[in-house]
Structure P
């Protein structure tokens, strides 16, 4: 059975990295000072942001492997696993990491908005690639948190630390928006694959087997996380992925209504609806008339 390290607390993570625990709920680590170790798979019970300074091998995240290049950030949320178990050879980690426990941000502005930073749910092949200037901004935020950890804990510490982590995440939001733009060709390729996926889905027997195609289903078929996929489609088309699927669904439904030899119920089942009434309700919501009224208008 594959060995998985388990880090539930910041102190456990610090101990594994031979790093002093200055605060029980947050840490900033310079991985270049960590002893070489073999590749291992690890589970995290807290948030972890890592930025690499040099190329140092591949990371395994979920079902995907990613070449963890210089200037790459990876975001891990509580309950996620990262890495893979390697051979006996040792690797020297490089770069920096900041880890913070969910308890640190409870009652803070960051705590109220942490779910807005959806990149904690991205796959590693959707990591953030930053320029040198962007990297310096990120490292400056790391440095400010580290300064607070080196300072004696007082009534201001928790807020200042949380505020600086929030600033870091806000910068990352901006950089992800920039990445969506600068990787436009890649994104258009995904949009084309999405359209092909829907065309093939509705021309097959999958609707009867799978049901209506969900955003999660489409993202999984395209090897993307649902969060990243949804935001990419929104930025490329101005529509949510769910809206895009519904538009395709209605286009196919309109085409099939031309076939007067098929009942509305048969068309509904062929599209993946469990109940014809649901199909009629969704159709009227998007088209403005019922399927039968639409069919009559074509005569």
Structure Q
């Protein structure tokens, strides 16, 4: 039987952190961020099903089992280093992570956060291709596919990482020109639509108990990110997904005139082919998405 080994990068991070007693010092030695070391250690803990460190402010201490584990694997890293130097084995080349994701999600959520992933994993090149094609229609092979869900596809594992709802959003300057005090005041405004999501406004107006409302005007765009940009530019009011407009709301580029009602929406999920589910890099990317999603 082929031996089963834990992720080697995770082992390397554990060995350095355990030897030095600090994630920060281990990160400096390995030329990565402390967050990357912490994530590698967490991945190894999940793989082993055991806790490896006790956290004490800025220092960490090995558990009894982890100390014994380190005493056995520590010399192996030194032997590996000596063998590599002896036989002149080449350094590992950068790895490319291929991702398929919807265009609006990529533009408004993923791209602004990718710098953080690259800071944690500078040796990883990320290739993102935008597509709204259903997973089963994709012709190319990807390490990770981001789509709505949760859905079940044969041969793929699914993990949700970002939830959202939908509510009206607009530029604050628009409200200065034409105030919005109640949903019925939308009759004085331009409503912004997306051709692929024709039910958003009718469903929201029905939930707001003004189903027969007729706005002053309506504009329809073929891409959702154009609809949101039109809202930022003060052209009208769009139905904004909370996850994708959170940064704009925080920065004051958009405001949400009505806290309620909110339309439920599908979550964003990662879909990974079964043959890639054990890939360490794919697992790190999925875990990173989930951490970022929790903070959104």
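What follows draws every value from the coordinates through simple rules; no lab data is involved. For clarity, every value in this text was computed on a predicted model and none was experimentally measured. Cβ atoms are built from the backbone, for glycine too; each structure is taken alone.
Here FRET efficiency 1/(1 + (r/R0)^6) of positions 120 and 224 (r between Cβ atoms, R0 = 35 Å, to 0.05) was calculated and came to 0.75; which of the structures P, Q was it taken from? Among P, Q, the structure yielding 0.75 for FRET efficiency 1/(1 + (r/R0)^6) of positions 120 and 224 (r between Cβ atoms, R0 = 35 Å, to 0.05) is Q.
If we compute distance in nm of label points 7 Å out along Cα→Cβ at positions 152 and 256 for structures P, Q, which one ends up with the highest value?
On the way: P: 7.2; Q: 3.2.
Largest calculated value belongs to P.
Determine which structure produced the value 5.4 for distance in nm of label points 7 Å out along Cα→Cβ at positions 72 and 232, calculated from the coordinates; the candidates are P, Q. This figure was derived from Q.
Can you say which of P, Q returns -15000 when helix-only ellipticity at 222 nm (-39500 (n - 2.57) for each DSSP H run of 4 or more, over all residues; to 500) is computed?
Values: P: -15000; Q: -12500.
So the calculation was done on P.
Here the criterion is relative contact order in percent (Cα under 8 Å, 6 or more apart), and among P, Q the highest value is seen for Q.
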